[in-house]
Structures are given as C-alpha cells and as structure tokens.
Structure I
Amino acid sequence: MLSCNLINPWLCATIFGVLSHLFYFRNAEHHKQSFLYLKISLFLPCAVILGLCTLANFTLFASFKLVFQLEILYLVSTFASIAIYRCSPVHRLYKFPGPFFWRASKLTHAYKNRDLYGFRHLDSLHKEFGEYVRTGPSELSITDPDSVIAIHGSSSKCIRSAWYEMGDPLRSIFETRSKSEHERRRRIWDQGFSVRSLQAYEPRIESHVNQLIHQIKVKSKAAESVNASIWFNYFSFDVMGDVAFGKGFGLLESGAKLSVLKMLENGQKGLGVFGSVPWLFMILTKLPWIKKEYDVFLNWCEKQMLDRRERKAEFPDIMSHLFSGDPMTSDTTEAHRWLTGDSRIVIVAGSDAVASSLAFAFYYLAQDVSRANSIRKELIELEKTSDLSAKALQTKAEYLNAFITEVLRLWPPNPSGFLRQTPKEGLKIGEKYIPGDVTLCTPLWTLHRSPKCFRDPLEFIPERWTSQSELVIRKDAYVPFSCGPYGCVGKQLALMEMRIAIARIVMEFDVEFASGEGGERLLADSKDWFTIGLADLMIAFRPREL
C-alpha cells in the first residue's frame with residue numbers, strides 16, 4: 001500500500017483548498033463553468049478511487065474513505081477561506097453595510113427569496129441599512145437617486161452583470177453583455193418598434209382589445225366578477241404573439257392557459273428564487289428532470305419562430321425584421337441561437353410587463369371611481385375634436401398618460417430592478433466610490449417610493465405628472481423601463497397597449513371591486529420572478545348605459 005508518511009494528504013488537501021480560492025476562484029467569473037465544476041467534483045474522485053485500487057493496491061473501501069475525506073477537506077477549506085475573506089475587513093466591500101450572512105454567500109439571498117417576495121426583502125434591507133446595502137459577496141443594492149444615471153445612463157461604463165448569461169448558450173438582445181454586440185442587435189430590434197411599425201400593430205391590438213371586452217361581457221353575465229389578472233395575461237400574450245409572430249396564441253378565444261405557459265410560469269418561479277445565484281441556477285437548469293421541462297418551453301419558442309419563418313406574414317411583425325436583419329454571425333448554428341433566444345425574450349418580457357401594469361391600473365381604477373370618471377371625461381372631450389387612435393391617446397389624453405405613469409411608478413414591471421457590473425476602474429456616485437467588477441442592483445420598487453424622489457411617495461397621485469409637478473423631486477429617478485443603451489426596446493409598444501386597453505375598457509364598463517373584495521391579494525400576494533407574477537384581482541365590470 002502507498003505510504004502517506006512523507007506527505008500528509010489531509011494537510012495538502014486543506015492547503016490546496018485555500019490556495020484554490022486565493023489564486024483561482026477569487027479571480028474572474030466562474031458561473032459559466034459551474035456545471036463543469038460539479039461534474040469534476042463527482043467524477044474525478046471516482047477516477048482517483050479506480051487508480052488507487054488498480055495502481056496502488058488499495059482496497060475499494062480504503063480508497064473510497066481516503067478520497068472522500070480528502071474531497072471533504074478540500075471543499076470545506078475552500079469554502080471556509082472564501083467565507084472568511086468575504087466577511088473580513090480586507091474585502092473591498094467591507095465598509096458597505098448589510099446583513100452578515102449575505103456577505104458570505106448569495107445562497108442566503110436565494111433562501112430568503114424562496115417566498116418569491118424579492119423586491120420586498122430588498123425594500124426591508126434598505127429601510128434597515130440605508131441607500132447602499134451589501135447584498136452579496138460582490139453585490140450592492142443602491143437606492144441613491146444619483147445612482148440611476150451613473151449606473152444606467154447613456155454615458156455609463158457599467159455593463160450587464162453575470163445574471164444575463166444564465167440562458168447560455170442561447171443568445172438574445174436581452175442576454176448579451178457586450179455593449180457593441182447589444183448595439184448591433186438593438187438596431188435590428190428598433191426597426192420592429194419604429195413609429196411606422198407601431199402604426200401597423202395598432203389595428204391588431206384593437207382587435208385583441210375587442211376580444212377582451214367581449215370575454216369580459218360574457219364572463220360578467222355568468223358570474224358577478226372576473227379575475228382580471230388572468231384575462232390581462234391572456235390579452236398580453238395574444239397581442240405579443242400577433243405582433244411578434246403574425247398570429248395570436250388563442251388564449252382570449254379559448255379562455256384557457258396553454259400548458260407550455262404553465263411550464264414558463266414554473267420556470268419563472270425558479271428564476272425568482274435561484275436567479276440571485278447565477279452559478280447555481282445554471283447548474284439546476286442542466287439537471288435532466290429540470291432541463292426536460294425547460295426544453296419544452298424553449299422548443300415551443302423555437303417552433304413559433306420556425307413556423308413564422310415558413311409562413312408569409314400578412315402584416316409586418318417583429319420577427320420579420322429579425323429574419324431580414326444582421327444575423328450577428330456567419331455560423332448558422334449561432335445565428336439560430338440568436339433567433340431562438342430573441343423569440344423567447346419577446347414572448348416573456350413583452351407580455352408580462354403589460355399584463356402586470358394593466359392589473360395594477362384596474363386595481364387603482366376600482367379603488368377610486370373618480371379616476372375612471374376623469375379618464376372617461378377626458379376621452380369624451382377628445383372624441384369631440386379627434387378620434388381615440390393610439391396617436392391621439394399618446395399626445396392628447398393627459399390624465400390617461402399621467403395615470404399610467406403613476407401606475408408604473410408604484411408598480412414597475414421589474415420591481416427588483418436591473419443588474420449591472422461596474423467597470424474595471426470602478427464607479428463614483430457622488431462621494432461614494434464603488435470598486436470595479438461589482439454587481440449593482442437598482443431596486444425600482446423601493447427607488448420609486450423614496451421620499452428623496454417623490455413627495456407623498458406611497459400615495460397614488462396621477463396629478464403629480466400634470467398639475468402637481470412639485471410632488472416630483474427627481475424625475476430622472478423614474479425609470480420603470482430602465483434607461484440608457486439597455487433601456488427597454490418595447491417600451492412604446494407596451495404603453496400603446498396600455499392606453500388602448502384602458503381607454504376602451506373604461507368607456508365600456510364601470511369598474512369596481514367584487515363584493516367582499518378590496519384588491520388586497522393583488523398587492524400582498526403578487527410575486528417577484530424578475531417580472532411580476534400576478535395574484536388574483538377580482539373585478540366587477542358593469543356595462544355602462546350609453
């Protein structure tokens with residue numbers, strides 16, 4: 001048997017673990033290699049056991065015992081070294097306040113997010129620790145109004161964080177971290193959301209609004225109230241299918257959720273919990289039983305894209321611009337990944353924002369009947385001199401636009417905000433210096449409710465955007481769709497959908513909460529999985545007598 005007297009293998013494993021942290025894991029990013037590390041940690045010990053048995057005449061039990069002990073020692077020493085360093089005064093983020101265990105590992109963040117109330121947890125941390133909170137080993141959450149332009153503005157050197165690579169190897173406008181690559185892709189996407197394109201989408205949006213109104217009438221006859229959250233989800237998915245792929249998904253017509261969208265919802269829940277730990281999320285999505293469900297949704301997105309490519313569209317749509325635009329690469333496989341990735345993004349991001357915004361809009365309409373009356377009065381006056389086209393609603397319906405703006409202030413579609421990474425040289429925000437390669441979070445739900453940005457920040461006051469402008473202190477801190485080079489490309493389409501849907505429904509119905517309801521579930525139980533997972537909103541829609 002091989003002698004271990006000259007070299008203590010347990011001491012070597014411990015030292016090697018510490019050195020692995022200091023000279024390897026502490027440098028650069030490793031989230032994309034996480035599944036490889038898992039495989040190495042599982043299969044390398046097996047190879048060593050086999051080698052000890054065949055080459056050194058170890059018994060199977062003795063070799064297993066030795067290798068198991070050495071691996072445990074290596075892992076414990078590695079993680080202990082990492083945790084001690086992250087919590088020690090020598091760490092570059094030590095001066096920033098935050099909960100102790102969050103400093104050591106983002107796993108604490110994931111554990112906290114298991115209830116899918118991520119934006120509320122961040123809000124609580126900021127109430128306890130202030131505007132700058134350390135929420136991870138190399139992560140800060142910031143609600144300083146000055147941070148918005150510094151982090152997200154057009155001249156900022158910050159790039160997207162590792163979070164955006166969790167879909168690797170898929171590519172999309174949303175998932176590329178390269179500014180130059182994003183700019184190339186953005187030019188193609190911008191064509192799909194130009195003024196001309198939006199005008200082409202308007203009659204199709206109107207058609208789906210008509211379907212929605214019809215279903216509300218039918219459901220209101222059958223029952224006292226309607227679950228508005230569900231129907232706004234159906235509406236937004238159908239619109240996105242139409243303007244992206246040239247045909248709706250038929251949810252409004254069938255009144256039933258597609259099974260693949262239920263899988264999407266399950267995947268979004270996983271993102272809400274484990275998305276705070278990119279390396280762990282990337283491991284989980286490669287496990288066979290999880291990957292199988294994820295692939296079903298991905299294959300469905302790919303099928304929508306391929307079906308659209310084979311079909312001549314009756315009207316221009318978003319995918320037509322992506323098909324004819326810059327393929328980003330000469331590699332056909334890589335080009336296909338771009339199209340598949342973009343098709344997934346347009347389905348998910350393009351629909352969730354509208355659905356959640358409409359749900360909260362109708363919560364505030366049902367909460368105070370005067371708001372619907374103000375919108376209705378404005379639209380009736382507008383009809384005397386104009387039509388209720390998308391352009392007229394955008395440029396002449398002042399209260400309607402202020403109402404939507406206030407909804408988005410209190411309930412931004414991405415309540416936990418968008419993650420960025422500081423440049424190598426670091427970033428200065430006012431008098432605060434943040435080192436390079438630090439992930440920064442701007443939690444919009446908290447930022448938009450800051451008394452530094454708005455007076456009476458928790459109150460729903462649409463007039464702050466019209467006649468009471470003194471209630472807005474920092475307009476530059478209002479960024480529900482982000483801003484700068486990474487700002488939401490579909491912002492104007494989303495706003496157009498909201499204006500048309502709210503205007504048409506308010507003109508057709510009086511809106512109030514269902515008997516015994518006050519909308520509390522929507523506010524208390526809506527989840528955070530990057531976008532908002534809507535809880536029920538039971539609304540009584542009463543047809544107006546015209």
Structure II
Amino acid sequence: MINKKSKNIIFICIILILIIITSLFIFRDTIFRDKNKDDLKVYNLKKLCKVWGYVKYSHPAFLLGEKDLDEELLNLIPIIEESKNEKEVNNILYGWFIGLGEIDYGNYQGKFIEWEIAKEEDKIVQADTNWIKDKSYLGDSLSEALLQIREIPELNRSKAPVLFEKVLSTFFANEKIYKDMDYSDSRYRLLSLFRFWNAIEYYYPYLDILDDDWNLILEEYIEIMLSGIDKHSYNQTLASLSTKLHDGHTFFSGTQLEDVFEFYEIEFGKYIAPVYLTKAEGKYVVERIENEYKDTCPLLVGDIPIEINGKKIEDVIEYLKKYISIPNNEKTLNPMGSMILISHEKIMNITVLRDNDKIEYELKGMPFNLYNYNNIEEDYKILENNIGLINPSKLKFDEVDMIMKDFKNTDGIIIDLRQYPKSNFAFLQEYLFDKRISYASFSIPSRAVPGVFINTEKFTEFSTELIYENPIVILMSETTQSAGEPSVLSLREASNVTVMGENSIGANGDISFIQLPCGNAISFSAIGVYTAEGKQTQRIGLSPDIDMEKTIEGVREGRDEYIEEAIKYILENK
C-alpha cells in the first residue's frame with residue numbers, strides 16, 4: 001500500500017510536471033508570437049520599401065523636388081513597424097500616397113524621343129512591378145492609386161532623385177548625406193538599405209542574371225540590417241548585399257573614403273605582401289616584386305603562395321567573397337587579386353610552392369593603399385620584328401594620328417587590352433573600317449518608365465582615308481574590363497583583327513554610384529552591353545578567337561607569353 005507521505009510526494013510531482021508542461025507551452029507560444037511579430041514587421045517593411053521606391057522614381061512630388069523623400073520614409077518607418085496587420089499598413093501607405101498631392105507634372109508634357117521611337121521588342125523590363133496590380137497584396141485603394149502613375153514626361157530633373165547623363169547612364173545627384181548619422185538608429189539603417197535596393201531595382205540592367213531573387217534578398221537584408229547596431233555591422237551588411245550583384249563594377253567608394261578603408265582594414269587587414277600576383281595554370285603566381293622591397297622581400301617571381309598567416313589561400317578567397325563582388329567564381333584576379341596576401345600585422349608569414357618545395361617565409365608588408373599593379377611606361381613602340389605595340393593604359397586621345405602614321409609601314413600591330421584604356425578607344429575604329437558596322441547592343445535606362453531599358457544598336461566609326469590592312473592582334477584576359485570590353489567588341493569586327501588570350505571579366509557598361517546616407521557610395525554597371533547578336537557579356541565576358549593562358553614557367557622566366565604568341569601569329573599571317 002502507498003502511505004500518505006508517498007501520496008503527497010506523487011501529488012507534488014504531478015503538479016510540478018503540469019507546471020513544467022504548461023510553462024513550455026507558454027514559452028513556445030511566446031516564441032511563436034514573437035517570431036510571427038518579427039515576420040510581420042519584416043513583411044510590412046518590405047512593402048514600405050517597394051511602395052516608397054516606386055513612388056520615389058515616378059511621382060512628381062519627388063521628381064520636381066516638392067517633397068523630401070528621405071524625410072517621408074524616416075517618418076513612415078516607425079509607424080509601419082508598429083502596425084498590427086496588413087490592412088492597417090495598406091491604409092497608412094494609401095493615406096501617405098494621397099497626401100503627396102495630385103500626379104501633376106505641370107507644364108511638362110513632352111515625351112522622350114528614345115521611348116517614342118523604340119520598338120516594343122526593344123523595351124526590356126527588368127523591374128518586377130506586377131505587385132502594384134495585386135489588390136490582395138496592397139488592397140483596392142492603394143493598388144488603384146499607384147496605377148494612376150503613367151509614363152513620365154520630359155521634365156526638368158535638376159531636383160529629381162536620378163538624372164541621366166547624355167541620355168545614357170544614371171546619375172544619382174540629389175541623394176542626401178547625414179555626416180553625423182547614428183548607426184544604431186534602425187530608421188537610417190533601413191533608409192540606406194531601401195535607397196540602394198531601389199536604385200538597383202529600377203536602374204540595374206542585369207537583374208535577370210542575378211543568382212538570387214532580388215525581392216527575396218530584400219527580406220533577408222531587412223532582418224540583417226535590423227540586427228546590427230554599429231557602423232561596422234552597417235558596412236558589413238551593405239558590402240555583403242553588393243556582392244549579390246556579381247558585378248565587377250561594384251565596390252565601396254564615396255566622400256568618406258577613410259570609412260571605406262577603415263572597413264576593409266578591420267575586416268581584412270591594412271598590410272599586403274609587396275608583390276603583384278597574376279594567374280597561371282589556374283593558380284595565383286608572384287609576377288612582380290614592388291621596387292622598394294626587391295632587396296628585402298624573400299619571395300621570388302614564379303612563387304605560388306599557398307598560405308598566409310596559417311590560412312590557406314583558398315580560404316582567404318572564400319572570405320573575401322563575402323564582401324567583394326565578383327562576376328563568377330573563376331574571375332577573382334581583378335576584384336580581389338590585390339587583397340589575397342593581406343594581413344592585419346605588418347610582419348606576415350607566407351608559405352609558397354617553389355620548385356615543388358613548400359617554403360615558409362616571414363616578410364614585411366606594405367600599406368594596402370600603395371598597391372599599383374600597372375607598371376607600363378611607354379604608350380607605344382615598334383618591336384624588333386617591325387610590329388607596333390599599343391599600350392592603351394598610357395595612350396592619349398590626341399596621340400592616335402601620330403601613332404598610326406608611325407605604324408603605317410609595320411607588318412602588324414598588337415593592342416594590349418589586358419590594360420584598362422586611359423582614353424576612349426573608339427578613335428582607333430577610323431583606321432580599321434571604311435563603312436559603319438554594327439558591333440554591339442546597349443540597353444539604356446528609360447527616362448519615361450523606371451525599371452525598363454531600351455535596346456539601342458551601336459555602330460563603329462569609319463573613314464575612307466587611311467585604313468590599316470595588316471594583321472592586328474588584340475590581347476585580352478581576365479583583367480580586360482569595362483571600357484576595354486566594348487573596345488574589343490568594336491575593333492574585332494574588322495576583318496584583319498584577331499583576339500587572343502582568355503575570356504574577359506564580364507563587367508560592362510558605364511558605372512553609376514548610388515550615394516548612401518553615411519556618405520559612402522556603392523557603384524554598379526549602369527548600361528547593359530550585349531554582342532551585336534544580342535548575346536550576354538556581363539558576368540561571362542567575351543571569348544577570344546584564339547585561346548591561350550600564361551604558364552607558371554613563363555611567369556618564372558619573366559616572359560610575356562601573350563606578346564610572344566601575338567608576334568608569332570602576325571609573322572605567320574602578314
């Protein structure tokens with residue numbers, strides 16, 4: 001039999017178990033409620049971002065500078081954050097939109113000529129604005145109100161959030177900077193995120209080739225931005241977000257450069273090994289030693305770095321990818337080659353492969369801001385084989401006529417577009433073409449409808465006078481970027497031009513900068529660039545006519561194998 005004392009103990013145990021179970025349910029329900037509340041908050045803020053961004057780039061109150069678009073958002077954020085349900089949010093946003101005033105552009109009624117003459121098949125929609133028509137998402141009133149916005153007429157954009165330079169690329173001239181911005185204030189953190197996200201949503205020509213859905217990315221980064229409270233977490237979030245573009249044009253810059261350098265120093269380090277790397281046979285290889293360090297640096301040309309401060313080079317590259325935008329996993333030299341051998345300490349330990357031996361060295365680093373890869377000295381010269389060599393990184397616009405006269409009797413010309421052109425390279429087209437040739441298709445942002453791009457055909461310059469007819473070889477590699485790529489596209493259309501080397505990086509078009517509230521800016525490709533046949537070039541690059549790559553042996557011996565092969569080709573085909 002169970003005595004009275006035992007019964008009491010059992011009873012107490014049962015009560016305790018019931019209390020524990022009840023507490024667990026309450027705790028679970030509290031977690032779920034908090035999670036649901038956080039999910040609703042993110043959902044509502046995402047809607048705010050999209051509505052505010054659409055209105056920002058299309059409503060006359062903002063295009064004509066009648067309202068402060070930042071102030072409007074900063075006032076809305078806390079109200080939306082506290083909203084209890086979706087209907088309440090829709091009503092708030094509807095009331096706000098109506099409060100901006102009539103959709104009246106005044107005397108500005110003219111239409112943009114490029115929009116009027118464009119064929120429908122040449123109008124490429126990048127931004128997804130179908131949500132505006134979704135009444136289950138916005139409610140009847142807000143959806144119908146937003147749908148009142150039509151094509152924007154030609155107007156004075158001096159106070160608008162985005163201007164257009166020479167009709168082609170975007171210029172975000174009127175974004176406000178807050179020098180004493182409070183990085184713990186979620187309103188300004190969200191302002192930064194919403195400003196950048198919408199600039200990309202409506203004025204980035206390559207949304208269709210991103211790896212991830214730009215709308216889903218917004219949800220993810222609202223949560224991340226809200227979780228941070230300081231400057232570094234703020235910079236981390238925006239740098240990480242920028243990598244989602246996979247754009248070789250994307251990087252931090254701006255008026256607060258000391259903040260940019262501070263971020264990179266904290267995240268990666270402030271000293272780099274005093275060497276310049278190249279890629280050969282799929283590996284990073286030391287190509288050159290900085291002049292001031294040649295007597296003290298133990299590394300040799302041809303060494304293959306495999307570790308720095310105990311970290312494998314592959315792991316360093318993976319970490320750099322968190323905050324540095326690259327077109328794809330194969331194209332890392334241009335965006336991050338300068339930072340692979342980076343350290344927080346001035347004295348660093350680097351392990352290299354040399355003649356299959358693994359050797360570790362201690363060496364002194366140099367400040368990161370002294371990195372200068374380009375050591376080209378001459379703008380042009382005639383090589384021993386009577387072959388002309390043009391170095392575009394040094395070439396000035398007014399030198400072309402003189403150079404082509406000097407090259408008139410050469411057996412061929414090498415144009416080294418592994419370098420970034422110093423000047424517009426279109427001038428050389430006049431010496432290659434005696435008629436206009438279509439070489440590319442550019443997609444430019446529409447001034448009439450944000451989020452739409454217009455395809456325009458690009459043609460070469462031409463001349464009927466001095467045409468160079470001997471073989472021309474263009475050298476191209478992963479370091480061929482931006483202005484170098486349209487140069488290749490145009491010049492290769494000539495019948496006597498051959499492109500030799502590796503795929504270019506695939507970062508095309510003009511660059512735009514979106515100013516952030518903190519004073520920094522993030523850049524991105526502003527114009528879509530495609531082949532004359534309409535094929536993609538962004539992220540994949542241009543392909544050469546003749547494939548070749550450097551060898552480790554060639555780098556070790558200090559030879560330029562590209563130049564050697566180009567000379568050989570010209571001599572065989574002159």
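Values quoted throughout were computed directly from the atomic coordinates according to the rules given, and no laboratory measurement underlies them. This is a predicted model, so every value here is computed, not measured. Cβ atoms are built from the backbone, for glycine too; each structure is taken alone.
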With distance in nm of label points 7 Å out along Cα→Cβ at positions 236 and 492 computed for every candidate in I, II, 2.1 is reproduced by structure I
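I, II: which one has P(r) over Cα pairs in 5 Å bins from 0, in percent, for residues 468-507 alone, as calculated, at 5, 19, 17, 16, 20, 19, 5, 1? The partial results should precede the final answer.
On the way: I: 5, 19, 17, 16, 20, 19, 5, 1; II: 6, 25, 34, 21, 10, 4, 0.
Clearly, the read-out refers to I.
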Which of I, II yields 16 for relative contact order in percent (Cα under 8 Å, 6 or more apart), as computed? II
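Work out which structure the value 3.0 belongs to, where distance in nm of label points 7 Å out along Cα→Cβ at positions 428 and 444 was derived from one of I, II. All intermediate terms of the calculation are to be shown ahead of the outcome.
Working: I: 3.0; II: 2.5.
Of the structures listed, the value fits I.
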For structures I, II, calculate mean count of other Cβ atoms within 10 Å over residues 348-355 and state which one comes out highest. I
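For distance in nm of label points 7 Å out along Cα→Cβ at positions 148 and 452, find whichever of I, II sits highest and give me its label. Could the numbers behind the result be given before it?
Details: I: 1.2; II: 2.1.
Of structures I, II, the maximum of distance in nm of label points 7 Å out along Cα→Cβ at positions 148 and 452 occurs in II.
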Upon calculation of Rg/Rh (Cα atoms, Kirkwood Rh) from the atomic coordinates, which of the structures I, II produces 1.03? I
Test item: helix-only ellipticity at 222 nm (-39500 (n - 2.57) for each DSSP H run of 4 or more, over all residues; to 500) calculated as -18500, pick one of I, II: I
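The value 0.05 for FRET efficiency 1/(1 + (r/R0)^6) of positions 116 and 180 (r between Cβ atoms, R0 = 30 Å, to 0.05) was derived from one model only; which of I, II is it?
On the way: I: 0.30; II: 0.05.
Of the options listed, only II reproduces it.
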